[in-house]
Every structure is written in structure tokens, then in C-alpha cells.
Structure I
Amino acid sequence: MNISAIPNILSGFRMLLIPPAIWMLLSGRYPAATAIISLAVSTDVLDGFLARQFGWRSRAGAILDPVADKLLFASVFLTLGYLGHIEIWLMALVIGRDLIIAIGAFAYKKLIGPVVAAPSFISKMNTLMLFFFTAALLLNLAGFAWVRDEYVEALRAVVVVTVVSSGLQYVWHWGYKAWEARRPDES
């Protein structure tokens, strides 16, 4: 094994954590689900750190890392929606943003050229807020009194803001790049 593959292995491991996280949610074992989701998010932080710190970046990693993140949160939000712990509109908003990004990237690649994705600051904040909201909600559901309903509601509001603003930022950024690439050369 090449040591520079560690970030990709961590992304793969993150995807392997999705089924047990979902199983814990469906079983009502919210502290265990929180622990698994926390471990998954920590692999995201670690793989990003290693890729940046040691230059262990790869084309596969550039695809695998965001796919792992999107699969994790899409699965968690689908399950939380199914269980009735979050509203369907919130589930649709979170998953819809990721679908729009994925469809946009596919269209850009087919119509314009290669997509060199780099997560924006607001997108990174969105991932962080999704995690904090999910953890707070699950700990609240588990009966931890220090995680009050008001905290969960405040985090829900922040998630809505970061989902919408990061989604709009991606649409604007890549829409502008596509427009620039397709407009006739004015020389």
C-alpha cells in the first residue's frame, strides 16, 4: 500500500460507516449513531488534513471525498426524515442541494470540460453545521438534557442558511464558469 493513499482509504472507510450509522438510527440507538457519525466526520477532517499537509491529493480522492460526504449526510437525512425526526422539506433541501451540485458537475463535464472541484468555505461550513445539527438532534432524542430543543432549532436554522447559501454559491460559480467558457471569444 502506498502511504499517499491514506486519504482515499479514509474516504472509503467513511462510506463503510454509513450502513452501521443507519442501522443505529433505525434501531433508536441515538448515542451509538452519533458516535459512528462523529467517527465518519473525523475521517473527513483527517483525510483533508493529510491531503493538504503532505500533498497526498489524487483525482480519485477529489471524487471520493465529496461523494463520501454526500452519501453520509443524504443517508442520515433520509433516515431521519423517514423516522419523522426532521421535516420532509429539510430532508429535501439538504439532498436537493447535493443533487443540484452533482447534476451541475455532470452537465459541466459533458458540455464544457473537466470539473476541478474545490469546496468553498461556505460548503465546508455547511458540512460542519450538518454534523453539529445531526449530533445535537440525536443527543436530544437520546434524552441528554444539556442538548436543549432551542439548540437543535438554532442549528436547524443555521443548516438552512448554509445549505441555501452554499447551493446558490455553487450554482453562481459554476454557472459563471460555464458562461465564460461558452461565450464567443471577443478578440
Structure II
Amino acid sequence: MTRRVLGILLLAVAGVSLAILSEAPYAATPPNRALIRLSWRAYSEQVQACRRLTPEELERLPIHMRQEEVCERTILPYRLLVSIDGTAVTNILVRSGGAREDRPLYVFHELPVAPGPHRLTIRFEREGEGETRDAAEPIPEREARETPPRLALDEVVVLGDRAVIVVTYDEEQRRLHVLAGREAGS
């Protein structure tokens, strides 16, 4: 009986403590800071590179694996360039996901800035040249949704204290755009 009463009392104290702590204020972004968040998914061009195997390479392969020509499929990466107020802050190569790099490309970056107006310049450009596709294969559905080879955004954004704005890709309009911001922690 004493254990049961002690257990109920402990449970009540834990519940009241949880309720009190859930009301404690929390700010995800420190004061005098704002955040520019880049977040989108892109589908790049799928290319195929083929080459003929040399007689020596063919000889090293088991008979059932011998093909005169081998082909590799890859998804072309994109270069992400971001400048804030004329200063380059990001220059990275965005590759597709998956072990064989055959998944969509994902961009997710958070750039802390001071509150106030900022000129935001973003370029998202496909790297590499497309190679000949195998005409015998149907064009996959994903190629119909391919992201354009070049996307750009050049805007002045005004961020309040602890504000967050999101830059994303609109698949219907096929362009980058800024979503209305919100205050961090709200």
C-alpha cells in the first residue's frame, strides 16, 4: 500500500513539474539575430556515360558478365552560391542523395544575420554538361519535373529581431521565392 501511495505521489509531482516547465519561455534564436533558411528539393538531369571495354578488361570478367559496353548513370549536381549584402557566404556543390546518387537533391541551409534589410542573392546552377541519353529507354517521370538548369533570386529582404524567412523552390512557377517570415520561437 505504501509503495502505491508513493508511486501516485511521485507521478503527481512529475506531472505538475512537467506542466510548470512547459510554460517556461524559450527562444530558438538569440536576441538581435535573424535567420535566412534555404529549403527545397530539386530534380536534376540524369545522364548516362558509356564506354567500350578493352579486350583485357573483358577477359578479366566472368563469361556471364561480359558486355562490350558499360554505362553509368548519374544525376548532375548543382552549385549553390549565396551572397548577403554583396558578401559571399555559401559556395557548395549539392549532390543527389542515395548510395548511387540517384535521388533528388536537397538544399537545407540556415544563415544567421543581424535584423534589418539585407540584399539576398542566390544562384543555383547545374554543373556539368548533359550527355546523350539512351533513346531505347522511356524518359522517366522525374525528368518531366526537372529543375531548370539555372535558378536565381536577387531581393532585398527585411528581417525583424528573431525573424525567420524561408527561401524555397516553387515547382509550378519553376523559380525560387521568399516565403513570409515569422518570429522564431513562436
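Quick rundown of the values:
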item: Structure responsible for 50, with percent of Cα pairs over 29 Å apart calculated and labels I, II on offer; result: II
item: Read-out relative contact order in percent (Cα under 8 Å, 6 or more apart), computed value 24, structure in I, II; result: I
item: Among I, II, which structure scores highest (criterion: distance in nm of label points 7 Å out along Cα→Cβ at positions 25 and 49); result: II
item: If helix-only ellipticity at 222 nm (-39500 (n - 2.57) for each DSSP H run of 4 or more, over all residues; to 500) is computed and equals -5000, the structure in I, II; result: II
item: When distance in nm of label points 7 Å out along Cα→Cβ at positions 9 and 57 is computed for each of I, II, the largest belongs to; result: II
item: Given 3.0 for distance in nm of label points 7 Å out along Cα→Cβ at positions 113 and 145, calculated: source structure among I, II; result: II
item: Computed 2.8 for distance in nm of label points 7 Å out along Cα→Cβ at positions 17 and 177 - originating structure among I, II; result: I
item: Given 3.1 for distance in nm of label points 7 Å out along Cα→Cβ at positions 121 and 153, calculated: source structure among I, II; result: I
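Computed from the coordinates by the stated procedures, all read-outs in this text should not be read as laboratory data. Treat the numbers as computed from the prediction; the structure is a model and nothing was measured. Cβ atoms are built from the backbone, for glycine too; each structure is taken alone.
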